[in-house]
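Structures incoming, each one as structure tokens.
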Structure P
Amino acid sequence: MDELRKIDLNLLLTLHALLSEKHVTRAALRLHRSQPAVSHALAQLRAHFDDPLLIRQHGQMALTARAQSLAKPLQDALGSLNGLLAAPQFDPAHAQRRFRLSLSDYSSRIILPPLVRHLRHVAPGVDLAISQASRETMLAQLLDGELDLALGIFPELPADITAQTLFEDSFISVADRQVLPAKGGLSLEDWLTRPHVLMAMHPDAHDEIERALAAQGLRRHIALALPHWSAAVEVLAGTDLILTVARRAVGPMGQHPSLRPFTPPLAIPALAYQQAWHARKGSDPGHRWLREAVWACSQPGQ
């Protein structure tokens, strides 16, 4: 407590912004303060911690070792203070709040329409800010407090991240009818010799299909890697490409009469689609309400 008396708590908010942005001007914009005011606060923080905190390296600002060591304890402390001061109840009908979610356009197509309808009906003051990123980036953003909720497939979770399975989905292959047998699908040998489409945020991603292949010492040829689920089916018509994705990602095949789905000739474990959040959000009533809404809106038939 003696140390708390030596520092203005507003300086801790400024420190959090500086550590997050690594830039005085961006920190000022984030705090809705002037740049000189934030520069003055940085000078006070440097004096208090007897450390420069931010230094210039290779033409840009970087955190000192002392600043890096402060980042997580500061985030946890501010999260605890926010929880202490927050209202213990959440009334969706009257709440004014903005949640930050990250999810792919696969899950956006499945979950967002019913979720947005639900919010507009029962919680019109609740806003959503949606972003898209790789699973590694989403987990990092949860740890840094940049996200409230991440939706995706998370085989491995950091210690402070909790996840709930929303639904399970199996895999299906899709190709142009002209390059498939009259009936049935392809043998594993034929499937492997065809060029494939990889759905991933990064071209070198090692997804569930690649892991299933690697377990058998197999590889496939990736002729096209792209992050856009909504475009993946569209590129197949008139080509020899094969797309293997979660069934719910494909949607009604009646919209694509030139294409035909078939069962992949490879045992690929079903994927568990999850929502993940940081432990600091676990007891937040509003966050809990949002998680329950996301779960309900992700169920089949919604």
Structure Q
Amino acid sequence: MKTKLLLSVFIAAVFSLQQATAQNYIIIEDFEDPEAHIPINNMTDGSVDNEDAFEVVANPDPSGVNDSNYVLRFLRAHDGNPWGGFWSNVFEPLEMDDMKYTHYQVWKPRVSPLRFKVEGSDQTGDFEHESMEPQQLTEEWETITFYYPDAAGEYPVIAVMPDFAEPVDLSDDIVIYLDNIILSDSPDDPLATSIEQGELPVQLALKQNYPNPFNPSTNITFELNNPDRVTLKVYNMLGHEIATLVNGNMSSGEHHVSFNAEGLSSGMYLYRLQTSSRSITRTMTLIK
């Protein structure tokens, strides 16, 4: 596992309008940066027992509910245990006082139960549940949702078990793909594309910098639906602040900011948009 996976970064927070109703959600991991994603710890005997059991790869089937570029591949052993999957210390603990639904997208060659676990402290406890609705599709992306009515407080560890069959009952190893692990306040699919044309897709948006990778300058665009006090800062992968690009009151609408990395070393950096109530963080890569 690359050392960058152990570095502290921020969770990207995104807010969407779903069928004219505001739904809050946080993307725990979307695997769009193959070099810096949550640590993937293989569960013992649950998969082919080698370091290649999990790997971020190009999306083999960019269609349906998932047209993203990168996904997590899981090489599932035919004789593994039902709890085959992975666990991870997420970058920031999941706060589940108001958000009690988790979702992830899965592509599987067979139908089988799925589970998702959140682990907390002695005060908050651990919760593991089956999906609200069973998997129905094969060889096609499907969003699976889990509900935690009793969860409250912070949960720093998640565990994903996408093929919870007992016994496993396979004659050959199979490949499963996972993507877009999300925490939300609604059972609806947070990434559903049911918004009517002409409606604003997000309340707060921070776009990917362009160009990326860059040397030495790049442009950052963000959108505000309402006037707000805004900061836009750049950090290195150790969490040290590198630059403040915006710090003040901003009007609603689209804003463009330039960042010049002259004097900085090659590598990955974070840029974080903070308003009075929400924040979004993305990564960018400087190559000299």
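Between structures P, Q, the greatest calculated value of mean count of other Cβ atoms within 10 Å over residues 180-187 is seen in Q.
Work out the source of 0 here, i.e. which of P, Q gives that when helix-only ellipticity at 222 nm (-39500 (n - 2.57) for each DSSP H run of 4 or more, over all residues; to 500) is computed. It must be structure Q, since only it matches. Looking across P, Q, the calculation of Rg and Dmax of the Cα atoms in Å that yields 19.5, 61 traces back to Q.
Rule-based calculations on the coordinates, nothing more; no lab input. Keep in mind that this is a model prediction, so the values were computed, not measured. Cβ atoms are built from the backbone, for glycine too; each structure is taken alone.
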